[in-house]
Structure 1
Amino acid sequence: MNVNPTAPAPSPLPGLDDAPSVYGPQGRSRWLDVDWRTHQRWVILDGQPINVVELGEGPPLLFLHGLIGRWTHWVEQLTAFASSHRVIAVDLPGFGDSPLPAQGGISVPIYARTIERLMEALNLSAAAFVGHSMGGFTSVELAINFPERVERLVLVSPAGLSTYNNPRSLLLLSQARRFKGIFNRYHALVAAHAELFAQRPRLRRWEPTTNLVTRHPDRLPAPFAAEFVWGLAAPGFIDGIEVTLNYDYRDRLGEIACPTLIVWGARDKVVTARDAAEYERLIPNARKVIFEDTGHMAMIERPVAFNALLEQFLSE
């Protein structure tokens with residue numbers, strides 16, 4: 001199903017068409033008035049601190065960010081669903097406020113095992129998962145290896161199909177490793193000037209990363225743009241690129257037993273939207289929704305419509 005956020009379209013999910021047609025948040029975002037420090041803590045797993053943000057009560061709803069992400073990519077969803085769910089956002093090791101593992105490095109299986117152990121530490125027997133890009137990749141691996149942990153699965157532009165051994169991406173990885181120092185210094189510079197960057201829409205249109213992952217970076221509110229930019233200097237970024245390229249689970253997708261919703265932006269320049277149909281074909285009991293005029297980050301670019309879609313899917 002394709003959804004044009006600027007015009008109603010037939011939908012099997014009642015309520016989606018009632019969502020206001022906007023790019024970015026509508027009005028003042030509720031997350032701006034939350035003291036997030038009171039909801040943030042580290043959970044220690046084998047000496048490894050994992051940054052967790054948690055609020056609300058009710059059925060657990062767990063969010064996993066993508067390659068250039070951190071927990072703040074979900075603030076529009078955390079505040080929207082905290083009144084009805086126990087919402088939890090995690091910084092994967094090497095991203096946000098979770099340091100790189102001292103040993104073992106990072107991989108999709110390692111990330112899935114980490115989340116499974118984190119659920120045990122949080123006294124969660126099972127949860128609904130919403131994963132973006134690399135976080136979607138991880139959520140799928142979790143649903144395959146620990147099916148009892150995943151009640152429902154929402155995949156937002158997940159890596160894992162066309163990204164596997166993709167020649168262009170392999171070339172990007174080679175260049176990123178070769179120029180790692182320059183690459184890291186550039187992202188650190190942008191992150192250090194996040195406030196200045198966020199207040200100038202023209203800079204956002206020029207900056208390669210934000211221009212790559214969002215369709216209209218200049219139309220995102222400045223406070224959110226700043227939060228986004230702060231996450232660019234992640235120590236796990238280059239290793240994370242490799243994570244999305246060297247692990248193949250296509251032949252195991254048929255093992256997923258839970259209801260699955262696949263959400264994509266039609267103008268995604270990071271992971272092709274053609275993968276949405278392939279995920280839908282390979283995962284039993286799955287369906288896809290495509291947002292027109294939207295890039296790689298539907299939950300950020302179309303939060304009103306995305307939240308309406310997620311609410312309906314969770315309530316089925």
Structure 2
Amino acid sequence: MATYGLKIFAGNSNRELAHQICDSLEMPLGRAMISTFSDGEIRVEIGENVRGADIFVVQAGAQPVNDHLMELLVMIDAFKRASARRITAVIPYYSYARQDRKNKPRVPITARLVADLIARVGAQRILTMDLHAGQIQGFFDVPVDNLYASPILLPYIREHFNGDMVIVSPDAGGVPRARAYAKILKAGLAMIDKRRSDVNKAEALHIIGEVAGKAAVVLDDMVDTAGTLVEATKSLLDKGATEVHACVTHAVLSGPAIDRIENSALKKLVVTDTLPLRPQAAHCRKIEVVPSCRLFSAAIRNIHNEDSISTLFEILH
């Protein structure tokens with residue numbers, strides 16, 4: 001058992017999730033003032049003693065992404081200069097994760113740049129969920145705990161989606177995740193062969209696998225503009241799926257996403273609360289949110305107590 005105090009603080013990106021995590025741990029959220037000067041500079045002031053404490057800073061890559069990233073960096077620096085014993089950055093959604101490789105000439109690997117910034121400023125551990133690319137863990141020179149949303153989404157699928165079902169991966173990269181879900185749920189497996197013509201633009205071309213007469217559940221780590229999801233829904237229904245649902249970890253939902261979802265044939269979009277929903281999304285009848293606070297609170301408790309968190313990756317069959 002750790003002998004130094006656990007304290008949880010939050011930036012402005014997802015304070016509701018931070019409060020839920022603290023409620024689950026039966027402790028208050030730490031006092032910190034995060035504001036801006038008149039020219040937009042981030043201003044942080046920690047409102048309590050953190051000397052020798054085990055600090056967890058909850059800050060997701062929500063919109064506006066760059067402001068919230070800067071908030072995280074400034075907060076970590078403040079805790080370091082206030083002599084915190086250890087600082088863990090709790091990043092439910094890791095922004096810039098899609099820029100994880102040099103896939104064109106003269107482009108940056110921004111996911112690595114962000115990792116360098118967070119570690120260099122003083123974070124000694126990272127806690128996140130469903131990284132867009134698993135190799136991003138290797139971009140850090142500090143320990144990274146990448147939680148899976150499966151302990152949250154699998155029970156929901158079991159409870160709400162009955163009958164003949166097929167788990168659908170929206171691309172080749174998501175097949176291992178979809179295969180694991182399909183095996184546990186004893187469901188069919190399918191994949192969408194798509195080609196991305198530009199950033200945030202993808203065209204579903206071909207369904208690989210049998211979906212006719214089955215309820216299709218599209219599984220993905222994030223939904224941004226929902227273009228791919230809407231095209232996938234059309235393709236699945238054209239191939240004979242009886243209905244289409246989607247289970248996604250991170251609800252980015254930018255640009256025309258909500259209008260696309262509301263006007264599509266998608267029956268339901270299930271997301272976690274790693275990102276706060278915009279007001280329009282919160283009122284969308286097709287979107288349902290499942291909480292992630294217990295998973296994060298269990299991970300925080302185990303990290304603080306120097307216990308293993310491997311049990312959080314186990315899924316009951």
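Every read-out reported here was derived from the displayed coordinates using simple, explicitly stated rules and does not represent laboratory data. Just so it is clear, the model here is predicted, and its values are computed rather than measured. Cβ atoms are built from the backbone, for glycine too; each structure is taken alone.
The figures follow:
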quantity: With Rg and Dmax of the Cα atoms in Å, for residues 165-236 alone derived as 11.5, 36, matching label from 1, 2; calculated: 2
quantity: Of the structures 1, 2, the one that 1.4 was derived from, the read-out being distance in nm of label points 7 Å out along Cα→Cβ at positions 149 and 245; calculated: 2
quantity: Computed 14 for relative contact order in percent (Cα under 8 Å, 6 or more apart) - originating structure among 1, 2; calculated: 2
quantity: For 0.98 (Rg/Rh (Cα atoms, Kirkwood Rh), calculated) the corresponding structure among 1, 2; calculated: 2
quantity: Comparison of 1, 2 - label where FRET efficiency 1/(1 + (r/R0)^6) of positions 229 and 285 (r between Cβ atoms, R0 = 30 Å, to 0.05) is highest; calculated: 2
